[in-house]
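Next up, some structures in structure tokens.
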Structure 1
Amino acid sequence: MIEWLQFAAAWAFVKTLGVLPRPFARSLAAGITRLLLVFLPKLRKTAEFNLRLAFPEWSDAQRKKALRGMARSLGWMAAEFARLPKYNRKNIENVVVLDGHENFLEGKSRGKGVIYLTGHIGAWELSSYAHALYGFPLHYMARPLDNAPLDKLVNQYRGRSGNRPIYKNEAARMMLKVLREDGTLGILADQNTMPGEGTFVDFFGKQACTTTGIARVALHTDAAVVPGYAYWDANLCKYRLRFDPPLELIRTGDAERDIRENTQRFAKVIEEIIRKYPEQWVWIHARWKNRPEGEPPLYEFL
């Protein structure tokens, strides 16, 4: 019963945002996000803690500005997600423009598949959706939501432009299959990872457990690893879907060292993007929750 009530509330919210005029939908969603940060103090405290850790040199005013910007960015992203069914090849350029797409095409031209390295930056749901409308669908790594009807709804929206999910229980086999067929994998690489599935690398000057899956697959297949992210360009009043040049893999001959060093490099790339657009990253995630053995927890308030 609770599952269906949750689904009904989410369905009503998404459908309402989807029928409202875009400016109003974005403003409404941003306002709701700001209220959630007020009424869900753990999320706000997590964001404030993360900002202090990442930018110790910042003033309180700078951190508050970043927090406000994050709330706006998240709200706008929710509105864009609700409007995904309205977007098509004819109108997507009114919302998302490609930037540095030659870098993606360079990686694609190698013929061994592309790993689209990204994070929860700007309009991450819109980025892969728009790229598919531009003619480049992908398979994205996904963890099923606990609410099955809501999970189905989310993936229906994501899949309208041709993108397809890969779930954890089929990840290794499907990832290799997609790359062998010169396809594209989209992987969000900026979240806390369980120690058994990741390694600790430097992220904003603090050790953070980070997935090694991208490095393992890239080293095994020689797929091109291309950073990509959609950020809001206030001057253009559109999202820029930016692709940076493919990353050359580090190969020393020591398998474990190569996995760790490439994972570190990928984490640094994500960090550099966040430093450019700190108001567009999801600071409410407990990124540094898991700690190396013997270290005390950082988020004592959770």
Structure 2
Amino acid sequence: MFIRQLRYLVAVAREAHFGRAAESCSVSQPALSAGIRKLEEELGVPLVIRGHRFLGLTEEGQRILGWAQRIVADHDGLRQELSGVGSSLTGALRIGAIPTALPALPPLVNAFCARHPLVQVQIQSLPSAAIQKGLDDLEIDAGVTYLENEPLARVRSVQLYAETYVLVTCDPQLRERSVKGERVTWEEAARLPLCLLTRDMQNRRILDRLFGEAGVTVQPRIEANSFAGVWAMVRSGQWSSILPASEAQSRSWIEGLVAVPFVEPSGVQPVGLAICDRDPPPPVAAALFRLARDHASAA
């Protein structure tokens, strides 16, 4: 019962809503509230600021939350460890991945599913900052994100691939140059009518740095906070963008679209798998990490 109460506290802190927390724990809201009150009685301190809705955790609740997250994660890891004794691993593997890495996930995830058929895999598209927080709060088991531009802390990591950037455009002159095998400079790209991601996305911050290394300041006319928004503008034929080559390849079917590589700096960025640097790591996370390391060694 104590583990279940801690799980309720973690859910309330994550969801910031009693109803959603109860739903995520597959219990009724009265049962969840009663469990948290019981936990407060056992610990002798108030944990939740109550009102007509969830108002946050008390100071004591914030301090206990970190312990609760670790205890719940260790409890789940213990059950996974025992499930793997003499049989296959069971449970859930939660992966958070930056949007640009999603096209690269299938080979690794498919290999993991083939090796561990009883594990359910959950994939979330998250910005890099949310991946760091998810790993710190033990809300995800592994993250796939940039390794060097804004390095993650308190993790073990292995590189999966190197991301490169291309100019994506429907401009007829650039299409002709692309056919000839010519490359484009960052200065030329900056003069085009651009639609780029917003600056809260690490991908955009990488591009700003690359423009800076080329001695250019970029001022896009349009900014979008998702690749879907960027593609919507590029498909109109009036706007160009700078995207990871893997993302551009996934939309190569768009009529008139061309992806032109850059001259130096080409902007190669290592993308890799990261798990929490803790002993022992969750068995499902450790299994995925070993598989990624084996694939990297083979490559």
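Descriptive notes on the structure:
- Of the structures 1, 2, the one that 13.8 was derived from, the read-out being Kirkwood radius over Cα pairs in Å, for residues 187-250 alone: 1
- Which of 1, 2 leads on mean projected area of the Cα convex hull in nm², largest value: 2
- Which of 1, 2 leads on distance in nm of label points 7 Å out along Cα→Cβ at positions 155 and 291, largest value: 1
- Structure responsible for 9, 28, 28, 19, 10, 6, 0, with P(r) over Cα pairs in 10 Å bins from 0, in percent, for residues 59-210 alone calculated and labels 1, 2 on offer: 2
- Comparing FRET efficiency 1/(1 + (r/R0)^6) of positions 139 and 179 (r between Cβ atoms, R0 = 25 Å, to 0.05) across structures 1, 2, the highest figure is found for 1.
Every read-out reported here was derived from the displayed coordinates using simple, explicitly stated rules and does not represent laboratory data. This one's a predicted model, so the numbers in the text were calculated from it and none came from an experiment. Cβ atoms are built from the backbone, for glycine too; each structure is taken alone.
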